[in-house]
Every structure is written in C-alpha cells, then in structure tokens.
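Asker: Please find the structures below.
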Structure I
Amino acid sequence: MFEENAIQALAILIALILLGMGLRNWGVLKEEHGQVFSRVIVNVTIPALIFSSLSCADFDSKKLLLAMVMIFSQLGCALLAWVISGALKLSRPRRGALILASTFTSSAFLGYAVVKEIFGNDLDALADAAVVSELGVATLLFTFGIFVAMHFGMQDTPLRIRVRQMTSFFYSPIFITLILSIAISFVRLPKENLLIAGFYDAIHIITDANTFLVSLTIGVMLHFKDLRRVWMIVLLAVVIKLVIQPLLSWGQAELLAFPLLWKEIVVLEAAMPTATMTAVLAKRYGCDAELTSILVFATFISSILTMVTMVMLLT
C-alpha cells in the first residue's frame, strides 16, 4: 500500500510540474512568477503546514533523533563531495556547487508535498516530516550551507556579514512557526471552540495549496539544459545525493531501531532531490550558479527513479 501511494503521489506531482511547464510555454505564467510562488511557499504555506501538523501532535523529544540522522547524513555527503571534488582538482566555484548539490535535500519545498500525498492528513507523518525538514535540513542549510557557499565563492566576505547571513534563518517565519507550534502542542488548545476551529480550518485551506504551488514553481523554473559538458559532476551529485544519502539515513535508522514510520519519513526526505535554495546561495555568494542549477535539475529528474526505488526497498 505504501509503495502504491508513493508511486501515485510521484505521478501526481510530475503531472502538476508538467502543467507548470506547459503554462509557462503557453505564456500563462512567466519564469519570474516562480520567485513570487517561492516567497509565498516559504513565508505562508510551509509555516501553515508546520503549524497545522506540529501544534496538534504530541511532541516527543525522541523525535530529535530524526533531525540528527538527517544532519549526519548530509554532513557525510558534504565530506564525501569535498574529498572527491578536491581529488578531481575542480575550481573553487565548482567545488562549492558540487558540495551544495550533494548535501542539502529539498525536504521543505518538495518533501512536504510528497509526504502529504503519500500519507494524506496523517498528523504524525507530517509532524515527523516537519522535524526532519526544519531541524534536520533548514538549520543546516542556512548556516553550514551559507558557510560553504561563501568559503568556495566569496572568500573576502567580512565575518560580520557571514554571521548575519547564517543567523537570519533563526528569525524567519519558518523557524518562528516551528518553535511556536511545538510550544502550542503542550497547551492543548480547545478545538471545539468556534474561533479556534475556524482558525484551523483556514490553516488547512492554506496547507492544501502547498503541493500545487510547489509543483507550479518547479514547473515554471525547470529547463532542459545540456548536461553533457558536465556529465561527470552531474553523475557524482546524483549518486551522492540520491543514493548514498538515503542509504546513510536508512543505515542510521536501522542502527537506532527506528519505528517504521520514522524510517519511511527519514529515508523519503533523504531521497528528495537537491534543494532549489542551493542555486540561490551559489549565485548570491559566488559559486558556480549555472552548474548548481544544472545539478538541481539533474537530481530532480533522477529522483523520480530513485524515490520509487527507495520506496520499494522500504516495503
């Protein structure tokens, strides 16, 4: 059943992404609309999804293990990409691009959509996904990720600017909502109250829009680029990000004797393609942004196969 739900979810997402590409090609949407959709997703729909799932779930401190598994998996892949890129004597901007693309998973942008499609409105699954995404991925992306982009791109960036950029995530809507949701989960709001029930109904309407907006955003921004000139780097990124990272997560989950749901969530999240934000960081801080975009695209296309494979392995 899990395998069938996962394949169906991926098919739906692919169809919606193709719809986004079609709307762009027909002139209904423009590529710059993707930036607007992205801001709405990061500032509205993802915080709403985090709130609706975590505030209604019993927060167990043991769930922090989910985040730790994700962090160690990503750092392991970053180290591997760093070693290999050094051995290949890639330029610093290209080394930064490979490390970024091999490390950070699209847990928020695409992960929530996949988990929601597979598990429906299962609050435990959504809450687990939120812990993995925000504590295990986002905190690392907006600290270590910025450090990597700066280190391999803009070495002359003043320290105060580096610190400011790396701490900006901790007062973003996503992080504030994460903390607020965990706190409210201990309060147990009276859901029968008309005002509170209406508020949650509004939140659910917003969260239902997340999958569609994510799909449109990817669709309008996705281009089929020539991968042949950087095929070796593309292959490395795909293998490290989509094969090694899920296997690292699975191995840790087995070692820690995770329950089945935790194992499914952490492996699925690790099997997501590279976070689109890595291309933004690469461009902003002087790494090879064009290569990073190609790697994001390549991991996304390849993840269609690898995610199904991981689902089959889980079942």
Structure II
Amino acid sequence: MVSALIIGLVVLALVFDFVNGFHDAANSIATVVVTRVLSPKKAILMAAFANFIGFFFFFGVAVASTIGEGIVPPAFMTLKVAAAALAGAIIWNGVTWLFGIPASSSHALVGGLVGAGLLAAGPSAVNFASVWKIAAFIVVAPLLGMLGALVMAAATFRPFRAMRRGARTRLAGFLQIVSAFFLSVSHGVNDAQKTMGLIAAMLLSEGMIANFYVPKWVELACYTMISLGTLTGGWKIIKSMGEKITRLEPLDGFCAQTGGVAVLFMTAGLGIPASTTHVISGSVMGVGVAKNAARVNWSTVREFAIAWILTIPAAAALSAATYFALGFLHLF
C-alpha cells in the first residue's frame, strides 16, 4: 500500500520541479525576449512546449542517476533526507528569485542532498567525489558556455556582416528562435531529470521499485511540471540574464544559445548535472567578449559568481536546518 508520506513527498518533489521551471525560465528565452525577436508571451509558450519535448525522445537518464544515486548513496537515502533536501533547494530558489539572481536549481538540489545527508549519517552518507565534480562545473560550465559562444561568433559574425542589413536581421531573428527552441529542449532534458532521479531514489528507499530506474509516469510528471513552471515565467531573472551582462542583438542571441545547446547536451550525455543557468550566462559573456570585452558588465558577472559559489553551501545549510526541524517536530 502506498503511504500518504511518499505521496506527499512526490508532490513536494514535483513542486520543486515546478519552481525549477519558473526560476530557470529565463535561461532559454532571455536573449530572444530582450532582442525583441519574440514577445515575452510567445517566448514563454515556446519554451514551455520545448521543455516538454524531451519526454518523447530517449535522451537517457544519466543525470537522474547522478542525482538519485551519486550524491547520497541509496543506503542513506531516506524519505527524511529527501524531504529536507527538497525544502532547502526550494527555499534557496525562492531567495535568489526575489533578488533576480540566476542561481542554479541543480546545485541547490545537490546542496540540499549534501546538507541532509551529512546531518543524517555524517560524511559517509555523501559521495564527495561526485559533489566536487559537480562543484567544479561552477567554473567549468560558464567557461564551456563562453567557449561555445566564441566559436559560434567566430563562425558567423564575418559572413553576416557581408549581408544586407534587412536580410541579416531577418535571418538572425529566425536562427535565434530556432536556437532558443533547442535550448529550451536541452533545459527540460537536463533539469527534469534531476527531479526524476530524486523521486526514483525515494521509490527505491520505500521498496516500491526493486532497483534504481525512472518509471515512465515519473518522467511524464516531471516533464509536465517543469513545463508548467516555465509557463509562469521568472521575469525578474529574464531581465538579469538578458540585459545586465551585456547588450545583445539577434545574432548575438543565436550565438549564445547555440553554444549553450551544444554544452548542455554534452553534459547531459555524460551524466553531469551542469547548470543551465551557468552555461547560458557564460555564453552571453562569450558573445560580449567576442564583440568587445569592455562592454561586458563584469561587476554583474561577479555578483552572479558569488551567488553560484554560495548555492551549494547555502542550500546545504537550509536543508540541514530543515532536517533538524523535522526531527524536532517528530514528523518522520
């Protein structure tokens, strides 16, 4: 018999998935909105639809496995650990959204698992090798995004300058819409898997599945919720991503988005829960550097970087506090 507790925690995980979509909606559409290629409403609708596309294609579940088994081993993954981890991640996402900071939902969940795992059973409950690899991508992911954007800029800026202005603007706008669509697909594939992995881990801990895998109903639920979250749109972060780093034109947006897509599909295939936020921020920086590094708002970049570095420890602290509170209140 399915307990009310497991049902409640699956719902909480889906709430996190919704918040993830809401918080990270800016990642894939910020540039296409600020360049006025698409209206905010059309961009959000496109992103929400594209987030769901991953359900119909097999992109693997490597990222889900990393979250579900690679941070807190199955032997220590209790419902109490999962509940505290989700609470810590949701609270941190709410804080960063209030300040318009594009922090990583992925790293918030990782931090939540670390904090709850440590309080539950000490260092043996956390796979620090995986955590350090994920933490390293706080630096690596933006650099990869920047590199991808620089490569795209080198390949496209010169040929586009040879075109007539009107034709150049129309083609760049079309390409930006296409790249924004695929960026949204990659966002859904990367980020929905993280909630899938945690739900699968909870089902395994309760003996509802015999070994770690992601049931189809979990996939469908997670893709649906992240799409609905995206549909609501995190407008504060759209402005931060699209305007505060550097001024963008349609061709810039295409280069940033295409570079980001390549990086995100690569990391998803490798099972690395890289942050969509970090990758796209790096891509936007890369375009700015390709045009004129002096036009990049490096003070904003530093503010973002500080938030990225703080995400794992802050979410861990929030999760640990939640774990303690759950025990104090005898809720588990």
Structure III
Amino acid sequence: MDTVLISEVGPRDGLQSVKATMLLSHKCAWLSALHASGLREIEVGSFVPAHLLPQLADTAEVVQHALGLRGLTVMALTPNRRGAQAAFEAGVHKITLPVSASEAHSLANVRKTCAQMVQEVREVVRLRNELAPSVKVEAGVSTAFGCTLQGSVDESHVLRLAEALAQAGVDDIGLSDTTGMANPAAVRRLFKKLQRAVGEKAGAAHLHNTRGLGLANALAAYDVGVRTFDSSQAGLGGCPYAPGASGNVVTEDLVFMFEAMGVHTGVDLPALMQARDVLRAGLPGEPLYGMTPESGLPTHFQSTTHSPLGPGTA
C-alpha cells in the first residue's frame, strides 16, 4: 500500500494569518487533538520576534507540550540563525526555513535577498551541526510558482536556488505555491526538474487553494513521486507578506482524497473532524473551510487507517 506523510502546518501557517491570538491552553488542546487523529508531523509555531507575530509568541511553550505527544515530529519555522538557535534550545525535531525564489517577496518577508538567505541557511546548518545534529533542516522554496509582488518566477532560478540549498547542507527542499499560482502541469514539471536537480533531497509540496486548484496540484505532485504534503486544518493560512495569498490546502479534504484513492495517510478522518471542533473553540468566529467536513464521509467510505487501540495510536 502506498503511503504519504501529511505535515500539518495550521498551528503555524494558519495561526499567523488570523488577527486573533489563540490562548496557549487552546493551542495545546488543538495539538493534542490533531495528534490523536494520527497526524505525525506538525509545524507547531515559528521562532520570530513577538512584535512581528504576536500570535506565535508562545511557540517555545507550545513546543514543550508537543514534545510530550508520543511519536510526533515537532517542527517549527525559523527564518534566520537566531530563530534556529531558539528552536534548537526548545528541543524541536525539525526546522523549516523559508527561502523565496522571488527577490521582491524575499525582501518583504525576511528582509534579505535570495543570495543572502542561502548564506543564512549555511549558517543555520553549521549551527545545527554544532548544537543539535539530530535535528532535520528543511528549506521551503517560497513563491516557486509565481509571486504577487514580482510576477512570474523563472523555473531555472528556482532550480539554481534549490541546488544552492542542497550544497548548503539542508536535508530536504520543498516547493511552495505561496500565492496560489500553480497549476497541475506546472507542478508536475517543476517537481520532476527538482528531483533531477537535487535527487533524494527533493521534499514536500506546500500548496495553497487560492484559485481552487489545491487538491488538483497535490494529485499532480503525487503522480510524479512527491510523498510529503503540507496542509492546514480548515484551510487556515496564507502569507502576510504576499498580497492575495489565501489559505492552504484543507487537511481534511487532502486526507479524504488520498484515503479514497487507497493511499495510506495514517490519519483517522472522524478523529480529525473532532480536532476541528477544538480549533473552532479556540478561534470562535473564524471562518473554517473544507468540503469534506461540510458534506461528511460517504456511507461506503473505507479508510486505510485502522487502529485497534483507537485514533492516533497507529
């Protein structure tokens, strides 16, 4: 049976994109509910200055809770060396660094050029090797399919950037459709080129549903061998420095698509729906998206995930 890894990014990408700040107790309850559904990799927050993202100022405390969840890979976003050091000290298992393929977006998002971010990644990898050699370092190439600030992004530039990141020593390199400009043909083409350029370091697909193509793009990535997919419960998320960038692919819909295809996700859909209720309690009034939660599961639906010990124990 084929298997994919669903990497839940709602507690970071989702919460940074809403105006309200979820209480720490609600964040911990949501993480526990997501874990109980069978999700085994969660981006729990971001180590950035509190004045920039006050919604994520308690990330170190969230990490401590997440580290107590059995079998969970605890991941955090770190835009620079200082954030990476804080993440290593907090005890995360994996960090992800956003490296934009658009100069305009890179300057808006992290105040560095693309070349300066590659150098920052080198410094982070060196620091990882010194302080936390077991921690995985992932680079996510943002705006890989286009940018609302710059416009088109040349694929050859994306690939040169990916090769530079591989040489910098990262473990995985993913492609992000930050502004929802991708289409299935472009996804297939660019991921195949990425795989040829960096081999086994070709990593996750981080896709947005801005124009309704999120699931189609995920399927296109799957067709060319991608097996790790970022998504956000209820479709929360976006980028505060990319105008018009709306939410991520909905985790519930992504899991349903793969499970309906007979692809194993390890996620129990009814338990995932229950986690949605916990999210709603923590962010009252916030719009939650997803076709599967609204329509329910078909009566004939058969999940690949069966755990005799209950949801989240597989």
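Please treat every number below as a calculation from the coordinates, not as lab data. Being a predicted model, the structure only gives us computed values, none of them experimental. Cβ atoms are built from the backbone, for glycine too; each structure is taken alone.
Asker: For relative contact order in percent (Cα under 8 Å, 6 or more apart), which of I, II, III scores largest?
Answerer: Between I, II, III, the highest calculated value is found for II.
Asker: Supply the structure label, taken from I, II, III, corresponding to helix-only ellipticity at 222 nm (-39500 (n - 2.57) for each DSSP H run of 4 or more, over all residues; to 500) with the calculated value -12000.
Answerer: So the calculation was done on III.
Asker: Determine which structure produced the value 30.9 for mean count of other Cβ atoms within 10 Å over residues 96-103, calculated from the coordinates; the candidates are I, II, III.
Answerer: Of the options listed, only I reproduces it.
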